[in-house]
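Student: The structures come next, written out as structure tokens.
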Structure I
């Protein structure tokens, strides 16, 4: 088999594969987008957890509950 014939077969095979992938769409991109969204959500949850565990927020919530119940 000559080089030219092998190259022609490889190009044909590659062309078929590209056409098939174009028909299927970007299914892999959705997975990557979900991964980025999950990391972002976990990061935001970590920041919120750190803020809510701070003493300042505890005092703020405690004062808010006391004033709502009329205890303070």
Structure II
């Protein structure tokens, strides 16, 4: 049962970090006169790769703990 709680926490951290990446790119564009898709993608490229690695890691951990927790629950 604890694995399901850990899975929920991992998904929560994933959602926070994932949204923080896009929120920070939007904040960087706040004072821009022109808003375009290319400019937004450029701002996303300025966000460090570690942020992407962290949220992908927590997504994989969340899925793993969810599967293990559901297997444990059905035994």
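FYI, it's all coordinate maths here, none of it is from the lab. If you're wondering where the values come from, they're calculated on a predicted model, not measured in any experiment. Cβ atoms are built from the backbone, for glycine too; each structure is taken alone.
Student: Where is distance in nm of label points 7 Å out along Cα→Cβ at positions 20 and 44 largest, in which of I, II?
Tutor: I
Student: A further question on this structure: For mean count of other Cβ atoms within 10 Å over residues 12-19, find whichever of I, II sits highest and give me its label.
Tutor: Top value of mean count of other Cβ atoms within 10 Å over residues 12-19 goes to structure II.
Student: Identify the structure, out of I, II, from whose coordinates Cα extents along the principal axes in Å was calculated to give 92, 21, 8.
Tutor: I
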